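Below, each structure is written out as structure tokens.
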Structure P
Amino acid sequence: MKKVELLYLSQEDILSLNIGWEEIIKRVEMALSEQANRTIENPPKRGIHTRQDAFIHEMPVFLKDMDACGIKWVSGYPGNYKYDLPQILGVQIMNCPETGVPTAVMDCRWITAVRTAAATAVTVKYCSKKNSKKIAIIGAGVQGKMHLLAIKHVLPSLEECHICDIKEDVLDDYVERMPEKSNVKVKKFMSISEAVEGVDIIVTCTQKLHKPIIPADALKPGMLGAGLEAGRAWPEEIIHGCDKVITDDINQTSSYATTGAFAGGLPSFYCELGELVDGKIGRENDKETILAFNVGIAAEDISLGQYIYERAVEKNIGIILPLMEKDF
């Protein structure tokens, strides 16, 4: 039997490819479209939980139209700051859909960061009011940063960001770094109720929460809200009182209702995000209140991972590792 090799790509290898938001969002939209059209095998996430509020998830997928497949093995440990480690870490394996042979092993931290923000940016593209100018982002960590960059890319009218976090040093870092990176004015807040006043969009980029943190009257007519924590940041009054609720994967999102998500129970979903990509109308008027809960699907990771793999091969980036020299 012939030798089998695979490509190893570190975080730094991936960053060296200089992949921009236009490319990232395109690959995420391709994945969302396949999800909406059911041209994928994308089972709900399964995981293990070795510490409180922590997880390690396995996320396999096959995108049939793209003819791409692989799996992400990703962990989320909020307490990792005590060990000088990132909260999110993991690897992604790409496979040949014809033979099943692993073609690449790559860092998935950057992929997770940008594809999560890109999914929200797609939501903003179809569901925000035209010429929205102000956003409140709750959570100034990696996702808080990535969301401002991704949303600004699809919403050039954005002028001001209200950033709120419980850690003042994290807030100060955000205020120092993000205005130049995003070309958006940034104001810091320690109070969520003050941060969400007068904005057009609210995005919660928080950890797993045990009770809602967004004020019940925060989502005014015409506003868009988005949460990364399966609705845990949002009160019942908003979840069940807004005009439309959107998600990336209804089946997967619904499974979170059994774990304490969604105050007041599972909402009625208007559509999946991929349906908007394929032409369904998101926002129909300037008075609608719209809420989005995109929990993240493996299709987004593998779609972007396939693109990264192809770019790396083209540019001769990464390290070739032997998997099998010969039959035993």
Structure Q
Amino acid sequence: MSNERQGLNDRVEKALAILSGTPISFSYQDAELRYVWFENAPAEWAVDEATGGGDADLFPASSAASLTAAKAEVVGNAVSRKAELTLDHPEGQRFYDIFLQPDCDADGNVIGVLSSIVDVSDRRRSEAIRETLLREVTHRSKNLLAIVMSLAAQTSRTARTVDDFLDRFNGRVQSMSRSQDLITEANWRGAQLSELIATQVESFAARGRQQVVLHGRDYYLKPNAALYVGLALHELAVNSVQTGALATPNGRVSVAVTALPGFNDRADPTTPALSLMWSETGEGPVEEPDREEFGYVLLSRLVPLAVGGASELSGGPDGLRYALTLQRREIE
């Protein structure tokens, strides 16, 4: 018999050793809801002081009251219950699922309550992150659809034929797709300006990387700015390949980046903070852009409105020039 008891004790000790590496705890309270013992309780719980006392001796008043009420129902009705507990912690809130079971004697009288306590904080945080991401994806999807609808409507107004519409509209949607790929690869953080330039220009000009030079710091643009600056670069690249600097081997494009005085003013995110200047040389004189063309509308109105900035598009003896400013909130 002693061997059987020793074997049982050994198994209990092994079980408790395994339990210590899990987020599961146990406690037992008598019928008066006084704590009798704890097993594997969280280190920050003052279980020594609470032994012999109730939930009010272990938890904040609001949490203790609801937990005690649930346990009183277990004692009074001899039923199992599930409760939840949320506690403040230096590293953030902790969440617990608590399964309450009545302990009955041979006559069926409740003599105590056994609580199985599971720390579900990691799961709760994962669920919160997932819900946030789903809301963000939904929000961004609606924004993308709104942009696509706007592009379709605006492109149709200036397209000369159906084929002309399809060619221009598809190009603009593909431009958004390339920018969106960069944003997605960066976990929705945004996109590097140099990557936007490379993906938009090289789609039309094989030598684009050699002909287009970025001058200044390579800033990281947030998702909204990445999409709209990508669209602007697309329009500029298409025009340049057709009639501008990228149409000739000797043509050059400079993209100059300048931080404005408001760049360091983080208190006001709407402050103009960054200036981008696209300048072409090597293609000869350029006429003033046609203000009726959608490319002009996109560059001069839609893009600056979307990034909270201003723009200027002009031709001249030195080639095409396009200046755009962005608000501080659009830059990481």
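Just so you know, all these numbers are worked out from the coordinates, no wet-lab data involved. On a predicted model such as this, the values are computed, not experimentally measured, just so you know. Cβ atoms are built from the backbone, for glycine too; each structure is taken alone.
Things worth noting here:
- With relative contact order in percent (Cα under 8 Å, 6 or more apart) derived as 23, matching label from P, Q: P
- Among P, Q, which structure scores highest (criterion: Rg/Rh (Cα atoms, Kirkwood Rh)): Q
- Among P, Q, structure where mean count of other Cβ atoms within 10 Å over residues 189-196 as derived comes to 16.6: P
- Computed -14000 for helix-only ellipticity at 222 nm (-39500 (n - 2.57) for each DSSP H run of 4 or more, over all residues; to 500) - originating structure among P, Q: Q
- Structures P, Q, by distance in nm of label points 7 Å out along Cα→Cβ at positions 125 and 165: label with the highest value: Q
- Which entry (P, Q) yields the derived value 34, 26, 19 for Cα extents along the principal axes in Å, for residues 181-228 alone: P
- Among P, Q, structure where FRET efficiency 1/(1 + (r/R0)^6) of positions 117 and 317 (r between Cβ atoms, R0 = 30 Å, to 0.05) as derived comes to 0.85: P
- Among candidates P, Q, the computation of P(r) over Cα pairs in 10 Å bins from 0, in percent, for residues 85-196 alone that gave 14, 38, 28, 13, 7, 0 used structure P.
- Parent structure of the calculated result 20.8, given that mean count of other Cβ atoms within 10 Å over residues 101-108 is the read-out and P, Q the choices: P
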